[in-house]
Structure P
Amino acid sequence: MDYQVTGNEYVSLPTIREKDGSIESISCLYMAVKGMLELKGKDYFIQPYVSCDDRLLPLCPEWNREHFWIPSFISSCDEISFHCTYLSPIGERGFAVRLEARNQSDARHQITIGVQGDCSELLHTVNESLSLNQGKSMIPSNWNNMFVFQCVPGVPLIAFAPVISDHSPFSEVDQGAEWEQNGFSYAIHRTTVLQPEEAFGLDLFFGVGYEEVAATTSAKEMLRQGFDTLHRRMADWLSSREKHASNPAINTILNTNLFFAFFFASGRTIDTEELCMMTSRSPRYYVSAAYWDRDSLLWAFPAILEADPSYARELLLAVFRRQSRNFGVHSRYIDGTVLEPGFELDELCAPVIALERYISATEESEITKNVEISEALRSIARKLEERKHPNIDLYSTFLQPTDDKHNYPFLTYDNMLVWKTLSILGKRTGRLSLKQQAERVQSAIEKYCVFEHEGKQIYAWSVNLKGNWDIYDEPPGSLQVLPFYGYCDMNNQTWTNTVHLIRDKEYSLSFAGHAIAEIGCKHAPHPWILSICNSLLAGYTEDAFQHLLATKMDNGIACESVDEDTGECTTGAAFATCAGFLAYSISKTLKC
């Protein structure tokens, strides 16, 4: 099934069904439960509808994404036109839905527009989803003169509330709408008689919060501002951050993935209002709502930094504050505690590389004086030293960039990142010893990680320093990007030989000769979208764009891998951090 998506810092709408416009679920980040809370119904959470003379009209949506992020659809049946827009305004704890109907017939008709919903399910999600059954209720509320869903398993956890009118001395909004609620089901609707060519509408505002008052007043605050004001503010925000590529199809891919990464690879918790980063806020991604240093800082962060340096700064500080104790550990919860153990060298290097990227973009070197950052940099240097071979200037890892176990512990790509990290640390701390160690690492890579294959010098994927080595590549940490990180230039013969080898049809995971001739790996043996990113950064621009345009991905949004012949998503739908690296790679290649 294809989905539309939207969201803001506080709430995600990851599953808007294209076939009928229904929202299956919404989700919010929640620090106290270390992940994400999902509100959903048995079949839908919110379903828009239109009826004519008491007859429900079928919906056949034709979709549009305004500024690549505000989804809406038009559906026409029996000369009744129905328009629905989903708006998640920046800075608001909630979202809005605008419904509009027009009578395009020659006769008068009684038209009803509205939504029906089901709030029966609450899930806790970090990779897997767990149903939360205790303390759920749907109760009347004087705060919105309607009802509110809340979960109070001893203490408040989350609340969700709609609002359609406001009667107060300072604000008078009445749309003439009605509502019903029964158990966890509800309906909100407005009915009128339309003459030919007449139209009418209904604006619905939905708030989320820690408890009843927070949710209802979040909705009411949006109602008081009005849909048009919120829409204009969001459109202006998006417009000021859009990139511009000359090819319309590439432009759509670039900006859709940029905003998906911005709002689904990062967000603000509704209980502590902290910014945090994660793989994806979509439950459709198979390791959603958890944190990886590599994914967040090497892939998503560069795109977010280009879009909004101030927001990126807050994210960076939040990462160093919450995650620094366990930098380099496989995966963590959003609060920084360990989710999946296992050391990964690329993840230990990622925070330093992201910090340097921020300083280079903003020229704000003073950020390194932040106590949490300076202490973390010292800790990273110590952890690196623990991974160094006792006699050779190479560093070991336990897991590869795919999070899978290695064949041999010393990876060329990972040690390139160590070289990069030590060079940065030497520059930012003024410690000559670190700069000198970086030079020794580069010399060790050239001495111990270069081998002859079919008469040509190539970089091995991994070595054990006892004579064993392998030919391999992984899109999440590819040898193709050595020049991108400044380790060598694209004229380096060893690098050129290596890239030609892993892209050749004789290499079983290159998929050369297929429509999507990009590299895969054992973790997912199909072409990866990250490989398209790597190809763009490695100078294979024409091929990479050709492959990108031949992929559907996840309805235009980055996924982990695609079928090599059809371009359909095969693994990892709604991969938000990958979406960030895709947007960044396109932007950098085209100099947008």
Structure Q
Amino acid sequence: MRTLRRPALAPARGGAPALRRAVAFPRAVALGGAPAFLRAVALAAALALPPAGAPAAQEPDPARRAYALEQRGAWAEAAELYRSVLGRDPANLPALFGLERSLLALNRLPEILPQVRAALAARPKVGAFYALALRAWTAAGQPDSVRATAERWAAVEPGSEAPYREWGTAALSRQDRAAARRAYLTGRERLGRPDALAPELAQLASQERDWPTALREWVAAVSRVPGYRGSAVAALAAAPEPARADLLAALERTPSPAARRLEADLRTRWGDPLGGFEVLSRSLASDSAGAEEALHGFLEQVRSVPGAPARRAEGLALAALAERRSGPAATRLRLDAARALADGGDQAGARRLLDAVGRDSTSPAGLSSDAAVALVSVLLSEGKVDEAERKLRELAGSIPGGQRDELRRRLAWGLLRAGRLGSADSLVAADSSVEGLALAGYARLFRGDVAGAVRRFQEAGPFAGTREEATARTALLAMLQPIEADTLPELGRALLALAKGDTATALGGLERVAAALPPDRGGAEVRLYAGLAARRAGRAAEAERFFRAASVPEAKAAAPAAELALARLLVDQGRRAEAVPLLEHLILTYPESALVPQARRTLDEARGAVPPT
């Protein structure tokens, strides 16, 4: 929203301009243009002072000397010089504002009243003088004079909201909201417009938490000036949850595009972004002229909302915006919409958009390759490995080399999860990157080739892939390295089941493998790994059983990790009293363990000495 700011009355290095200090509400240029007094301010400020580079010897200017004194904090001396200027030229606006700044610093603003009266007598139609008089009478504690000055100003500018707005601002400066409301309502009545001063009344009602009034006034303000939409949503979004249903119902009963858009935005902010988009999309048919602006406004709101539903709503809004564009702009919007839908879990919707981009012969080459990459990624996310493999072969020529390699790796992982180990292995056989080595390690591991998997994981190092992938691989290595057997097909099958999301099958297989291994040569490590997998899957009872079984004296590395994992599980379940002795045992029994600092922190948490992390 563009706002009308009052003009600066001194060089930028000076203090805050006096007029800006009084602003209480946003001023939209679309409300009717700058009021007459603001145009007068700009003209007077431009003409009254000599050029900054004029030599002092040629033109000893008292106003400039006063300003220099003001900058040094010599407020009293500056005030006297400004008065001397005004004595010769009562309507010198920059000098009058300089006097105001100086007297404000001295806490003596009412002393400006004689100069203000003289300025009004000299030029009775300059609104800036009335605004200054309002501030002076307010500082003097004379509300009747404030009202009389505002009414005199209104007589000079009969169609302007400015006198009533500044009158209300003066009342607010002394914390008198009732007087401010009377000023605004008086202005509405005299101007004869039901939406006059709606933003001011809306903001006042929002501050007083009078939500029905705030809603009514914000709808009026946005209907007149759509730029107020952001301010309206920000103010109304603070309404407490019990009031929200009534506010949405009131918006539903209000037949105006502004009400529909506010309803869409508020539903989005209050946790229903898809419902918000549905409301907005219904309103677009009856207001096609403002459709793009409405969609852009909705996107501003929904992008600040986390979660998959918000991403789907964002994608739908981008797709709707694309329908109103053509050429590369429409293609880019569809591509962005597909990505948002995919992030929100709507893979089918994303694929439809990407297919449309791929079929568009007018799409620029760069966008077509982006669409190809996104399409293969979506197919992989849907688990459609065969279709993704076909698409990658079909589109490989339009995809840059680096992206093509990344898609091959993603396809290889999809093939691994599908149990097509040979296909995955051949796909990355020539890939010597650290990511390729890591994938080759998984291919060997799922076959049960423990020794081969360890070698590949070690060659890949700890930094291949994302942080989560590196962490998962490090955990696997910690489990595999104590195992002396070169091959364990049962372990490979269990870990493949875990990669597919079949936790029950995986845990059963891991338990059988652990039972066949000595505790100090992989048995405890496999149980610890199984416990962590069970906890991630929400199977707390099984996780606790595996952690307890892994905590054996023979397993010097796995035991402290299992005890810490078990203690954290107990703390999260509210069983802090059971966690304390476990943690104390870990700290005393394994003092050299690198996990001791974490155990101390968890112990403090279990005892209630620190907040949970």
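When helix-only ellipticity at 222 nm (-39500 (n - 2.57) for each DSSP H run of 4 or more, over all residues; to 500) is calculated, the result is -10000; to which of the structures P, Q does this value belong?
It was calculated from structure P.
Once mean projected area of the Cα convex hull in nm² is calculated for all of P, Q, which comes out largest?
Largest calculated value belongs to Q.
Computing FRET efficiency 1/(1 + (r/R0)^6) of positions 150 and 318 (r between Cβ atoms, R0 = 41 Å, to 0.05) gives 0.90 for which of P, Q?
P
If you rank structures P, Q by percent of Cα pairs over 29 Å apart, for residues 158-309 alone, which sits at the top with the largest value?
When percent of Cα pairs over 29 Å apart, for residues 158-309 alone is computed for each of P, Q, structure P gives the biggest number.
Quick one: Rg and Dmax of the Cα atoms in Å, for residues 254-293 alone came out at 9.5, 28 when computed from one of P, Q, so which one is it?
Q
Between P, Q, which one scores greatest on relative contact order in percent (Cα under 8 Å, 6 or more apart)? Each step should come with its number before you reach the end.
Values: P: 11; Q: 5.
Once relative contact order in percent (Cα under 8 Å, 6 or more apart) is tallied for P, Q, the winner is P.
A short reminder: the numbers here are calculations on the coordinates, not readings from a lab. Values in this document were obtained by computation on a predicted structure and should not be read as measured data. Cβ atoms are built from the backbone, for glycine too; each structure is taken alone.
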